[in-house]
1. The value 17 for relative contact order in percent (Cα under 8 Å, 6 or more apart) was derived from one model only; which of P, Q is it?
2. helix-only ellipticity at 222 nm (-39500 (n - 2.57) for each DSSP H run of 4 or more, over all residues; to 500) was computed and gave -15000; which structure, P, Q, did it come from?
3. Thinking only about mean count of other Cβ atoms within 10 Å over residues 82-89, which of P, Q has the largest value?
4. Supply the structure label, taken from P, Q, corresponding to distance in nm of label points 7 Å out along Cα→Cβ at positions 10 and 106 with the calculated value 1.6.
5. Tell me which structure, out of P, Q, gives 1.00 once Cα Rg over 2.2 N^0.38 Å is calculated.
6. Kindly point out which one of P, Q the value 3.0 was derived from, the read-out being distance in nm of label points 7 Å out along Cα→Cβ at positions 74 and 90.
7. Here mean count of other Cβ atoms within 10 Å over residues 26-33 has been calculated and equals 15.9, so which of P, Q was it run on?
Structure P
Amino acid sequence: MSEHRATIRWQCSSSEFIQGRYSREHTWCFDGGVVVPASASPAAVPVPWSNAAHVDPEEAYVAAVSSCHMLTFLYLAAKAGFEVDSYEDPAIGAMTENPRGTAWVSTVTLQPAIRYRGSKRPDPAAEARLHHEAHEQCFIAQSIKTQVIVRAQA
């Protein structure tokens, strides 16, 4: 169907690589020219070897799940005749350990607050159906094993 690419770049700037004393800062380069400063999460690698101001892979994962859900929701809402004015989602990813003791993002909780305009507005049941269908059609959600919970905000 399609391919999606990103180029990840990192360069060692330390003589203490073997000792684990090296920066985890790197960049993500995307086909449209956007370059995103990235790093390991300070929750996983302490400062100064990580940079909290940069995006970490776990944050990006949560953002990708939320973004895909939103884009699918907007598409479905438009098809149903609901005019969305704004959509905001302070999504949260929870890290836990699997049975083997390996950390993983086990749950992503989406908390979308949606504002509508126009006279046609979904009732809570219709909005819940839109979220369910958005989850079922979201490319990212269908590609992962993390549990995704949607808690729509009023």
Structure Q
Amino acid sequence: MRIAIGSDHAGFSLKSTLVGTLRDGGHDVVDVGTDSAAAVDYPDYAEAVAVAVRRGDVDRGVMICGSGVGASVAANKVPGVRAAVCHDTYSAHQGVEHDDMNVLVLGGRIVGAALAAELLAAFLGARFSDEERHRRRIGKILTLERRDWSDE
């Protein structure tokens, strides 16, 4: 699987570890940065991961910031991206199976390397169920995404 991965400074250390985990697992990794622990802005890297997913340059994305919240909010602004912060394995696989999540967001200050590797495995091992109820719900999400909100 081809995976885009990015982080801000707070997620840099965990990202470095997960890049190795992904490569060891046979995945093709596209590391969009950051390349150090120097302070940067998470939206820049969340955008890079999300755009790679949107364009189909990668199969899925992983983004890491301090809590995971900001990066999740930023990534979800890119149409076609369904990003969620997950700190438990159930959410990491269920988000894919039911919600067609395509970007896993982690909190580098919340989860350690061992749990992050488990979350990554759950995320990458999951497939969208394609059940009618889940397709219907994704359709409603896509309708929200396409709506013109300018007159609200």
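Each reported figure results from applying straightforward, stated rules to the coordinates on display, with no laboratory input. Only a predicted model underlies this, so the values are computations on that prediction, with no experimental measurement involved. Cβ atoms are built from the backbone, for glycine too; each structure is taken alone.
1. Of the structures listed, the value fits P.
2. Q
3. Ranking P, Q on mean count of other Cβ atoms within 10 Å over residues 82-89, first place is Q.
4. Only structure Q yields this read-out.
5. Q
6. Q
7. Derived from the structure labelled Q.
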